[in-house]
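S.K.: There are structures below to look over.
Readers should treat all values here as calculations from the given coordinates under stated rules, not as data from a laboratory. Here the structure is a predicted model, which means the values were calculated and not measured. Cβ atoms are built from the backbone, for glycine too; each structure is taken alone.
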Structure I
Amino acid sequence: MSSWVERVAGCGYDIDHLPYGVFSPGAGRPRVGVRIADSVLDLAPLRPSSNPTWGWIDDATSLNPLLAAGPAAWTQLRDRVTAALSDHRRRADVEPHLYPLSEISLHPCFQVADYVDFYASEQHAAAVGRLFRPDAEPLLPNWKHLPVGYHGRSGTIVPSGTPIVRPCGQRKAPTDPGPTFGPTRRLDVEAELGFVVGAGSTLSHRLSTNDFASHVFGVGLVNDWSARDIQSWEYVPLGPFLGKSFATSISHWITPLAALQAARVPPPPRSTPLLDYLADDPAQPWGLDIALSIEWNGTTVSRPPFASMYYTGPQLLAQLTANGASVRTGDLFASGTVSGPKPDEAGSFLELSDGGRREIPLAGRVRRTFLEDGDTVTIRASAPAAGGGRLRLGEVTGTVLPALC
C-alpha cells in the first residue's frame, strides 16, 4: 500500500509503520499523533463525530487512553489512519493536519505505571556472569528455566534527549580496602527493547504467552543506563538497585505490534525444556528480527541483533504475571540488554571493553572504556516492513552531564 505523503517511500516511517507519539505544535497543548515520513498527523481531526467512544482523542495528552482502549480499538484506529494517509481523494482534508517534525515539540508519549527489566539475552547474561563471577559458572542454575528480571523505578524513565546526570553512590573496587561514596567511574549503557502494556489484567489472573497481543500495544527502544561499579558492589544478594534506578531513556515513538508482523521469527533453539506456562506456540513465533545499532559520539560501536534473544516478549509477560501479579495500562517491561554472539554485537560497553580492560576506538583517535562527561549515546533500530524494505524504530539518545555530588 502506498501513501500520498511526499518523501515517504523508503524512509523507515512509511504507511506500514505509523508509530504513535505525543507532540505539540508551537505553543499548543500536547496531543496524540502518528508519524509518517518527516511529519506528524494530529489524530483528533480524524475522530468520527458520530462515535462517542473516540472522544478521548480530543483531550488526550498521552497515549494512555488509547492503550487502555484495547486491541479492537487499536486495530480500528490504525485502519482509519492508514485509510486517511493512503486515499488520494482525502489528501485535501487530511494534509492540513500534518505537522513537520521541525515545527513541533515532542513529549513523553505515555505515563509509565510500573517498570520491570528482564535479562533475556543468553550472550549478555553469560558475559556479565564471567565478569562479575569469574570463579563460577557464567549462567546461574535458574537462568535457562525462567526469564530473570527486577523491578525498576518508573519515576526515573525519561524521554529520548533528556540529559543524563552522572549518578553517585557507593563503589568498591576489588583492591580497595573499603567502599567510598562518589560519582560512578563506570557509567554504561544497555541497548534494549521495551514492551508497552495497553489493556491491563486483574490481580491473581495469570496471563499466558497467547495473551501477549491482547495486552501489549507496542514497542520502543530503551537505554537502561547503568553504573557498573555501584551495581557490582550492591547487587549481592538482592540484585540491581541504585546502579540502575537513576535513569532509563525511552524513545518518543511507540511502534505498534501490528507493524512488526513481517519481523516475527522463531526464537533461537533452547537446550533446556521450559515449563508449560512459558511454552511458545511454534506456529505463532514472537522472536523479532530487529537490528539495533549503538553510536558513541557518532561512531557506531556495536550492532546487536534482537533475533538472538533467548526469551520472547510473550514469555516475559507470562513470567511477569506467573504469581498472579497484575499489569496496568502504561506498564513497561524491557528485554534487558540485547547482545549477540559476535564481538561487535554486544549491547553494553561492559562487554565491548571486556570489563574495562580493552579500549574502544571512537572518532578523532579517541578511545574509551566507559562513558565520560559530555559523551552522547544514540541507539537506533530497524526491522523488516510488511510492504518490503525496513521500518525504523524511534531512536533513543542521551548525553552525560557531570555528577552533582
Structure II
Amino acid sequence: MSDLGTVIEVDVVQRTRTPVYDFDYHHDPRILADALEAFFEVKRNAPALFWTERNGGHWYVNASDLAIEVLRQPDVYSNRLLSIPENPTPTLFIPIMLDPPAHRYYRNILRRFLESKSIEPLSSRVEELAREKIEAVAPQGQCEFAHGLGAQFSVSVFMETFGFPMEQFDYLRELVTSFFSLSADREQQRLVSDKVVALINELIEARTAEPKSDWMSTLIHSTYDKGKLSRQELISIGFMMFLAGLDTVVAALSFGMRHLAHDEAMRQRMIDDPDCIPAAVEELMRRYTFISLPRYVTRDTQLGGLQLLEGDSILVPLMQVGWDDKANPDPERVSLDRPVCKHIAFGTGIHACPGIHLARHEMIIFYRIWFEKIGHFREIDAEKSSTRGGTVSAINALHLAW
C-alpha cells in the first residue's frame, strides 16, 4: 500500500461514512511534489468511493462511472458551492455555481462568446500573440514556462478579449494564483476575492462610460430575455471568467509541455505532422486532467452502494474517466495512436466548461507555433519545479531549454 494514504476500516456502528482513506487534496506532501502523480496514487490504491476526514470531511469519487453519475445529476449533487472545505459566504460565480433552471439562462448568454463559431474570428489575434510571446523567448534558449511564457500567452488572450488593460497583467496573474493556492484558507481567499471584485468593478465602470469591442462591453450594453444584466450579475460572470481565463489554459499547457519535454518521439511527430496537434491536445488533456469539482449532496442518496447524507461534500476529480483502463487501455501511457481518446477534462453534463472551444483553440495554436519556432526542447532544473493541489492543480514553475 502506498504511503500516500491508508485505507482505514471503520466500525459502521460508530460512523456511517465508510470506507475512510486518508488523503488531503490540498496539502498532502506528494501534492506539492507532483499533484497529478499524487492523484494517480489514490487512483491505484484507494476504494472507488471513500470518505476522508481532511478539509472538514468529504467523499472522494475514485471511479469513472461514479464520477459521471454525480456530474450528470445536479438535482442530487449540487454545484452551489465550489469549495471543500465549504465556504459559508462564497463569491457567486455565474453560471457555474447555478443549478437548473437558472443555469441555462446565463449559459445561453455566454454561448455567443464561447461557441466554436464565435471563437474562429479570434484565431488571427491568438496566433499573433503566440508568435509574439514565443519569438520573445526563442533567442534566450531557455525560459521558465508556467509564468514566463504559458501565462504570458493565454492570460494575454483572455485579458485582451475580455477587456482588462494589459498593464494589469502581473497583478491579475498574482491574484488568480493566490486565489487557488489559498483555496483551503477561507479568510485569505476572501481578501483576494475582494481585490478581484474591485478590479471587475473598475472594468464595469470604464466600459459603461466608454464601450469598446471587448466581451465586458458587450455584456454591459446588451439586452437579454430578462433585460440588461445587473451589476451583481456582471461581477459574478466576470469573476468566473477571470478565474477560468487566467489559470486553466496555463495549467493545461504547463502539464502538456512538461510531458513533451521528456517525450522525444511525440515531439518529433508534432514537428513533422502539425495536423496531429489537435489529437495531441486531447491526449495530453486526457492524461493530465487537473481539475477536481466539489459537489454537495442535496438529499440522502446511494452512490456506488454507499449511503451519502444530505449536506455531505463530495469531490469529483475529472481525471477519473481519462484514467479509466476500460475507457483508455494503459491510461498512464501517452499515445497519439489511441483509436478513441475518452476524457472529461472539461467536465460533463450541464456544468461542462463553457470555454472548452476557446481553450482547445489556444492550445492547438500555441503548440503549432512552438514547434514551428522552437522545435525540440527539454526540462532543466527539475528540482526547482513544484505543483499545487486543490480544485485546479497546476505547475508552479517549469524550466525548459532548447
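S.K.: For which of I, II does helix-only ellipticity at 222 nm (-39500 (n - 2.57) for each DSSP H run of 4 or more, over all residues; to 500), calculated from the coordinates, equal -4000? Walk me through the intermediate numbers first.
M.R.: Details: I: -4000; II: -14500.
Attributed to the structure labelled I.
S.K.: Moving to a separate point now. Looking at structures I, II, which one was distance in nm of label points 7 Å out along Cα→Cβ at positions 81 and 385 calculated from, given that it came out as 1.4? Numbers along the way, then the final one.
M.R.: Details: I: 1.4; II: 3.6.
Among I, II, the structure yielding 1.4 for distance in nm of label points 7 Å out along Cα→Cβ at positions 81 and 385 is I.
S.K.: Here relative contact order in percent (Cα under 8 Å, 6 or more apart) has been calculated and equals 21, so which of I, II was it run on? Kindly include the intermediate steps, with their values, before the conclusion.
M.R.: Details: I: 21; II: 25.
Only one of I, II returns 21 for relative contact order in percent (Cα under 8 Å, 6 or more apart), namely I.
S.K.: Here's something else I'd like to know. If we compute distance in nm of label points 7 Å out along Cα→Cβ at positions 305 and 345 for structures I, II, which one ends up with the highest value? Walk me through the numbers on the way to the answer.
M.R.: On the way: I: 0.4; II: 3.3.
Across I, II, distance in nm of label points 7 Å out along Cα→Cβ at positions 305 and 345 peaks for II.
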